[in-house]
Each structure stands twice: as structure tokens, then as C-alpha cells.
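These notes open a run of structures that come right after.
Nothing in this text is a laboratory measurement; each read-out follows from the coordinates by a stated rule. All figures in this text were calculated on a predicted structure; none of them were measured in a lab. Cβ atoms are built from the backbone, for glycine too; each structure is taken alone.
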Structure 1
Amino acid sequence: MYEKIFIHVGQIHIGFTPTEISTVLGSCVAVCLFDKYKMIGGMNHYLLPLWNGNGLQSPKFGNVSVPRMIQSMMDIGCNPSNMEAKIFGGASINISSSEDMMIGKRNVLTAKEILDEYKIPVVAEDTGGAMGRRIMMRSDTGKVFMKYTG
């Protein structure tokens, strides 16, 4: 039986035991990490690509959230060389300005750049577009199930 966890913006969850981790995304991005040898997975959910150094260093920013999730998995014995990633979200939901349309794309780019720095391959992604997504990851298999919303 799976424990069920729903994560919100700025949250990270690592499933040490079999867990169904879920979230809902618009322009936000979720990175799902899975260590295929330890059989441990985790998911984050972030709102904006870059923390600029002002205010609290929060995982609602991609450049804080992704490295923090990788480090959290390393702290429990996972190795980046055994990890794979799946990226979801980054939609252009609010088209009131060109700046709004770019947030989703920049969120996705931030995830890819950081994963590349750690040499963690992206094995699947569903990003961009104009629709939101509901995703659920099984932490013990790395499988991710997705539905479009709206």
C-alpha cells in the first residue's frame, strides 16, 4: 500500500518508503528524480526559475529546489550517477504578457541546466504548451502518471 503525499509550490518530497507523490502544475515545474539502484524517488515543485539572492533562499525557486532535492537524495545514499530525471510543467497558462509566457520555458531550462551539471539524464519530459498537468510519481518504481487539466 502506498502512502499518498500531495506537494505544493516550494515543497520537495523524497519517498523513502513506497509513496505516491502528486502535484498540479501550470507554469510551475516538477522534477521527478529516481535512483534506479536504491529504488528511491523524489519530486519537487517550484514556481520561478531563479532566486536572485534577495529574501529567503526558498525551494520555490528552481535554482534552489533542484540542487536541494539532489543533495537530499545524496544524503540518504543515492548517487547522481544512478539517477534519472523526468520533467513536467512549464506551461504558458497566463498569456497577459510576453514575460508571463517565458516563465514556464525558463523554469524548464533551469531544471535542464542543473540536471546537466550533475550529469543526471532527462529520460522523459512533458513541458510547455497551454494546459496544466496533474502528475503522480511512484517513488519505488520511478513511474510517473500524467493527465492534462483545464
Structure 2
Amino acid sequence: MNTRLLMTLRVTVAAPQNIAGVPHGTRRTVPITGGDFDGPWLRGSVLPGGSGDWLLLRADGVLELDFRATLRTDDGALISMRSFGLRHGPPEVMEALARGEAVEPAAYYFRTTPRFETSHPKYAFLNRRLAVATGDRRAEGPVYTIHELH
């Protein structure tokens, strides 16, 4: 199986909304305020409003990520993106991330599986691709390096 870079996605986020204890852990939602993406075949911006990350902190310390965003390419195409992922690491690393400190991405596990939908013919190839991503959690929001699988 081969991969190739699809895009780097940078997201800016607002303050989290803490729903708190729910049956499977601690729920929090994080509104997306914007961002951008670029890659060999597409580039553009992340639309605010309706985009966000639904997070569930499990009892075992693993953070489940359910990310949803609308992307607009620089030529006006709209792309829906959904991604499920996991983030975890040593307690001191996770605490540093929670404080907004810069942490080397290799110090923790942050992986997601993006999927895309679009009606635009130029980007229809996205409807037929599976992707994997590595994440880098920064104070202003996460950065995802997304590779498509071949």
C-alpha cells in the first residue's frame, strides 16, 4: 500500500464547550473558527460555522475525536470532511497540551481517518479515496498532515 500527500490542514478553534460527564466519558465540543489547507491538487480555506470537533475523553485517558468541517477550495468548490481519530500519550505530555504548550508531535499519538464528499467534478476523486492523517495539536488549533491511500 502506498500513500501520497493530499494536503496539510491547519485549523483555528474557539474555546471548548464542556458538556462534562456523559455515559462514556467527558464530552466537549470545540467550534472551528477558520483555517486553511494546501496540497499538490487543492488549496483553500476552512469555513467557520457548523464545523467543529466533538471530543470524548474516555476513562482510559484516550481522547476520541469526531471532526467535521466544510472546506472551500480557492476556485470555489465545497468539500465536506469528516474524520475520526484518537489522541493519547503520557500524562505529562497530555497535561502540557491541555495548557496550550508546544509539544513535539512524536511525543504523543494523534492519528485520524479523514473522508471527503463533494459534488464538484474537479475534486470528485476525493469521493473515492481513503486517507490517514497525523496530527500536531497547537494552542491555536490542530494541524493535520493528510495522506491518501493508494
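For helix-only ellipticity at 222 nm (-39500 (n - 2.57) for each DSSP H run of 4 or more, over all residues; to 500), the calculated result is -1500, so let me know which of 1, 2 that is.
Values: 1: -7500; 2: -1500.
This value belongs to structure 2.
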Source structure (of 1, 2) for relative contact order in percent (Cα under 8 Å, 6 or more apart), computed value 30
1
Taking semi-axes √(5λ) of the Cα gyration tensor in Å from the coordinates of each of 1, 2, which one would give 23, 17, 13?
1
Comparison of 1, 2 - label where FRET efficiency 1/(1 + (r/R0)^6) of positions 39 and 103 (r between Cβ atoms, R0 = 30 Å, to 0.05) is highest
2
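Of the structures 1, 2, report the one carrying the highest value of distance in nm of label points 7 Å out along Cα→Cβ at positions 15 and 119.
2
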Calculated from one of 1, 2, Kirkwood radius over Cα pairs in Å, for residues 7-46 alone reads 11.9, and the structure in question is 2
